[in-house]
Structure 1
């Protein structure tokens, strides 16, 4: 039947574990403009014995309040491009459906290696292009079309690989669209909210989310997301790029390990 494994007993360790995961995820979410799923999912699996799919669904639900606080924090500094974020979100929602359709038809191992290659290029680029804090994201016909394409690509990869949108959108907005690092992060967080809500509704219908754990993680993350966003505004853009490159490198290593495991013959 493919039933999901049950999460651990809701004891003090469970509650404290979820709170700890939320505190870490919130800090990284605010600092890098990502949803935090790249941290929440593996920690739920490794530390809390969650099933992989249940961990992904729980993470997506926890991202909603986390990203909301992050958007507010960046908006207070004027670092959110509202209309571009909605364009990205619309593209991502459609792209996620495309990714879900392609999932059973595409060799995931090859996709993972391709994504590792993409992240490697991003890491190198982050040391070559330092974003200006004054750079904006003006809307032109070309920019709008580019945002739609970026949203579609982001949503498709999310559907195929289960990666969050921020890991793609933030570097793309900085390196391709020339926006400041702060606007890229604030816009990325706003884009995630409708996408995460849509995904969470579907996960609830499929009983693929632990709402109690998601609430603990989300509330805890909200307490540190603003701190991460504040740190992002005071660090030098180059240092911000270095920190983001390290974060991406960790994600790339995780993806490479999954690709290597995926190539091992099953007994």
Structure 2
């Protein structure tokens, strides 16, 4: 199995899951067509496109890819804003595409219809979970996003997390304010800085790494609760309220 992150736009990634020869390739969230077409010229053979949500920076390349491969399936959540879909999928559906087996997980929060795809030890989570962060709440509620993240963290710890954006170093600035004494966070930031200095993606991370360092997955931890209590003037009533306050804090954060 080969997992590639193709940089596109300012900080997006198109993810490609293929065999070592580049065949049986699944293309995830192609915001632009160019990198996929270039990979195809080098031997990549797409089998299907997977879309996590309707935002243009995740679907903008689909029309050009369908022009190049008119019969290429486009798998997407049930959202009328994704006009290029050839198949709509929902929570719990199991997909077998060119020999790859994936499960569809509904993860609303960033958008109301956002889905993730999990299988083969890999999680394509779009803009729901980022390394050291999570997506903004454009359409969903804090409770929905908290529940979605909890669902993802229930997956095996060695699952490779394939996010939609390169935000790791930027997210670490906020995470470091929330948990300044977290050694796992310090290690992750050092690693991420070295990767970016070498021109490499900081992704995929693993769910175990995220659970150890990502404050949005750690709202039940004593240190995170204490920081949130300082802001609220009281202890959060539960994890859902703690998450909501953490997301509000991040929304107004300036490094």
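Just so you know, all these numbers are worked out from the coordinates, no wet-lab data involved. For clarity, every value in this text was computed on a predicted model and none was experimentally measured. Cβ atoms are built from the backbone, for glycine too; each structure is taken alone.
Table for the structure above
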{"item": "Test item: Cα extents along the principal axes in Å calculated as 52, 40, 31, pick one of 1, 2", "result": "1"}
{"item": "With FRET efficiency 1/(1 + (r/R0)^6) of positions 69 and 117 (r between Cβ atoms, R0 = 30 Å, to 0.05) derived as 0.95, matching label from 1, 2", "result": "2"}
{"item": "If distance in nm of label points 7 Å out along Cα→Cβ at positions 205 and 221 is computed and equals 2.3, the structure in 1, 2", "result": "1"}
{"item": "Relative contact order in percent (Cα under 8 Å, 6 or more apart) - highest-scoring structure of 1, 2", "result": "1"}
{"item": "Structure from which 23.1 was derived, mean count of other Cβ atoms within 10 Å over residues 85-92, options 1, 2", "result": "1"}
{"item": "Read-out helix-only ellipticity at 222 nm (-39500 (n - 2.57) for each DSSP H run of 4 or more, over all residues; to 500), computed value -10000, structure in 1, 2", "result": "2"}
